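Listed next: structures, encoded as structure tokens.
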Structure P
Amino acid sequence: MTGFKINKVMRKIISPIIVMLVVVGVLLGISCKNNSEVIDSPKGYDLSKPVKYNMHINLTEISGIAFRHGKNDSLYAEEDEDGKVYYLKLGDKKVSESRFAKSGDYEDIAICNDYVIMLKSDGTLFTFLYNKLRNKDIPGVNKIKNVLPTGEYEGMYADEKTNRIYVLCKQCDDDKKKRVSGYILQLQANGTVKQAGGFGIDVKAIEQQAGKKIGPFRPSALAKNTNTNEWYILSSVNKLLVITDANWIVKTTYPLKPSLFLQPEGIAFDNQHNLYISNEGDLVSAGNVLKFNYIK
């Protein structure tokens, strides 16, 4: 997570005041930029035309999102302050929650068949049985430390066909400006994990595709498009969507317009190949999930 943080109590007090000031500004003739600009998009999607779902105030700082078996009837999410899992049906106002750990900086969620996996920014993993999810306090949580090198992590994806977990480093000591490291973990039947390899992404190749220097590349989320067998990688800091092939070779990049992607922190696909990107909110804007319908 990047940016200014404020607790939920203060946000509830301050947000309405700021919103009122913005409305007054508009009424006084302050013009606002619209979102009608043309946005370059990956094949099958139009990144300029999302279906927007604003989140409950508890998910203002929404980070990761996930579906189980790709079913979009329930979205699972976390935010980076509380050790809670949130689950909801997009479009409904009701949001349910379950606690799995104490407060901390949690950055992503993945669901791999029988297990839910939570990623903390320091690389600590929490796993628990999916069928325990709807308990107010989730029992039997595994806390897994020291399985990943020292660093800062935000992106994670679980492959339900192989029971493998892919974790992408946002900023690790072993990485230089020209490489981003990733790690593969094998999920075991008891919810623990074992190291199963690694991979890397060439930052110079990202710059070549983007046509400009981007400095350090700081990924915030990743997901696999099973329709094309490509990896979709988000960077909130760089405001960029990077697409690689199955072997992590960079194919193309797409700039993300700040007017639409306030702070993109989560990404997922459903089993109909629709693309979802979650954005953290701020004092004025609610956190949201943008759905990009698959275009055949």
Structure Q
Amino acid sequence: MNGALASPGYRDPRAALTLVTPALLGLLLFIAVPFGIALGISLTDLRLGSPLPVSYVGVEQYRRLLADPTFGRALLNNTMFSLMVVPLQTALALLLAVLLRRPTPVNLLLRVLFFVPVVFPMALVAVMWTLFLAPGSEGPVNALLETLSLGRWQPRDFLHDESLALPAIVLTSIWQGTGFQMVIFLAALQGIPAHLYEAASLDGAGTWSRFRHVTLPGLRNALVFVLVITSILAFRLFDQIRIMTQGGPRGATTTVMFEAVRGAFDRQQMAQGSAMSVVLFSIVLALTLLQRRLFRPETGGAG
């Protein structure tokens, strides 16, 4: 083989372009083009089924969104959902990964059981939890709480209570998604050298000190990935809302994506729905960039 080709410093632009072309095409076809179409539609007054010609209205749709209390409530609900789901789900997944780190037969079985909800379609999970959260004593969750409280628990209609509907959606999402994050953390835990724990133990470090000074630094990149992905998925909340609450009660669980779909197809206001989608995309993009800036992943390697 030619010495230049074997050199670690050798760079082949054609090979690099060949490798990145599939990813660039995917970004173009599935992100850039749809976003461009949605942005273009949001600058018009397009309505499905309307006989009137489509007109350019500029940022009028965005002005209407700013003045729309329903959209404001949806954005607030999305934010509250994210603030509850992201830290709780991440912490629970990390705890499970640490507890189930050793590949014992019992731990392997528990890993499978915790991961099973991930492979279920969200629509199925939403239907299941609608049944679990059924009102009255016949609802499994109500029956369980009544048993644990020795009869002191009064059955609630979780999905029709303004103060409980959103937490019920949070519970459903955490139950379904924690297993995925757990697997990410388990994989990252395998990459932490064992000699670091041995050295910490020899220095007299306890369980908490080893977790704080060895485990958490070793999981930095995995934590960044999990936080970004979970935040994106939290703002894309739709299936649970559509199936379990329809945005109710009285807008307590409506979200931006739910309102965008309902505006575009149920009310046939395609331009307004597109404007909501553009706003949601912009928020998620800004949040992702902010998280990556605040929690920069470590590159490793020699300097």
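Details
- Value 39, 34, 16, calculated as semi-axes √(5λ) of the Cα gyration tensor in Å, assigned to which of P, Q: Q
- Ranking P, Q by distance in nm of label points 7 Å out along Cα→Cβ at positions 206 and 262, the structure that comes out highest: Q
- Identity of the structure behind -20000 (criterion: helix-only ellipticity at 222 nm (-39500 (n - 2.57) for each DSSP H run of 4 or more, over all residues; to 500), calculated), options P, Q: Q
- Comparison of P, Q by relative contact order in percent (Cα under 8 Å, 6 or more apart) - largest value held by: Q
- Given 16.3 for Kirkwood radius over Cα pairs in Å, for residues 142-213 alone, calculated: source structure among P, Q: Q
- Which entry (P, Q) yields the derived value 1.35 for Cα Rg over 2.2 N^0.38 Å, for residues 158-197 alone: P
- Computed 12, 27, 26, 20, 14, 2 for P(r) over Cα pairs in 10 Å bins from 0, in percent, for residues 102-221 alone - originating structure among P, Q: Q
- Origin of the derived value 0.60 (FRET efficiency 1/(1 + (r/R0)^6) of positions 54 and 118 (r between Cβ atoms, R0 = 25 Å, to 0.05); candidates P, Q): P
- At a computed 3.2 (distance in nm of label points 7 Å out along Cα→Cβ at positions 150 and 182), which of P, Q: Q
Each reported figure results from applying straightforward, stated rules to the coordinates on display, with no laboratory input. Since the structure is predicted, the reported quantities are computational estimates derived from the model, not experimental observations. Cβ atoms are built from the backbone, for glycine too; each structure is taken alone.
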